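Values quoted throughout were computed directly from the atomic coordinates according to the rules given, and no laboratory measurement underlies them. Predicted model, so just to flag it, every value in this text is computed and none were measured. Cβ atoms are built from the backbone, for glycine too; each structure is taken alone.
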Structure 1
Amino acid sequence: MDLNLRKAILSNIATNDQQQLEATIEDAIQNGEEKMLPGLGVLFELIWNQSDEGERQEMVDALEQGVKQTVEPQ
């Protein structure tokens with residue numbers, strides 16, 4: 001069986017507008033279900049590939065701060 005998860009995820013969101021995409025992201029984060037992680041990964045890949053170097057650096061900076069705040073004691 002040839003299962004291309006990335007293609008399936010992209011197919012599921014292909015006709016979504018901005019509001020639907022945002023709702024998908026919010027729902028995945030709020031539910032915290034691990035089965036949603038591959039979908040978020042695909043969405044992040046799309047964002048990353050559409051970003052310039054400055055935007056990518058901003059994302060990495062935000063990610064670093066988020067990781068530190070989540071892992072390190074406040």
Structure 2
Amino acid sequence: MHVDQLIKMANQIGDFFESMPDPVEAQDGIATHIRKFWEPRMRRELIAHIDATGGAGLHPAVLQAITHQRAALAGAPS
């Protein structure tokens with residue numbers, strides 16, 4: 001999948017969870033959704049994009065969620 005599509009999808013998830021009053025809970029929701037519903041290959045590609053560009057194009061909450069829960073997202077879904 002092209003990284004632009006992954007960014008778009010991740011940002012849609014971020015937009016949904018951004019409405020939560022607690023930013024930490026929102027970040028947990030973003031990371032949990034990506035971990036549960038994205039293929040490992042998709043998660044690895046998004047992490048590689050962050051490594052290469054610093055997360056260009058990503059919603060700040062998405063970038064923070066992925067950065068804080070990188071180890072869990074890089075592994076297999078739970």
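When you work out distance in nm of label points 7 Å out along Cα→Cβ at positions 21 and 45 for each of the structures 1, 2, which one comes out largest?
Evaluating distance in nm of label points 7 Å out along Cα→Cβ at positions 21 and 45 on every structure, the highest lands on 2.
Given a value of 4.4 for mean projected area of the Cα convex hull in nm², calculated from one of 1, 2, which structure does it belong to? List each step's numbers first, then the result.
Numbers: 1: 6.8; 2: 4.4.
Going through each structure in turn, the value belongs to 2.
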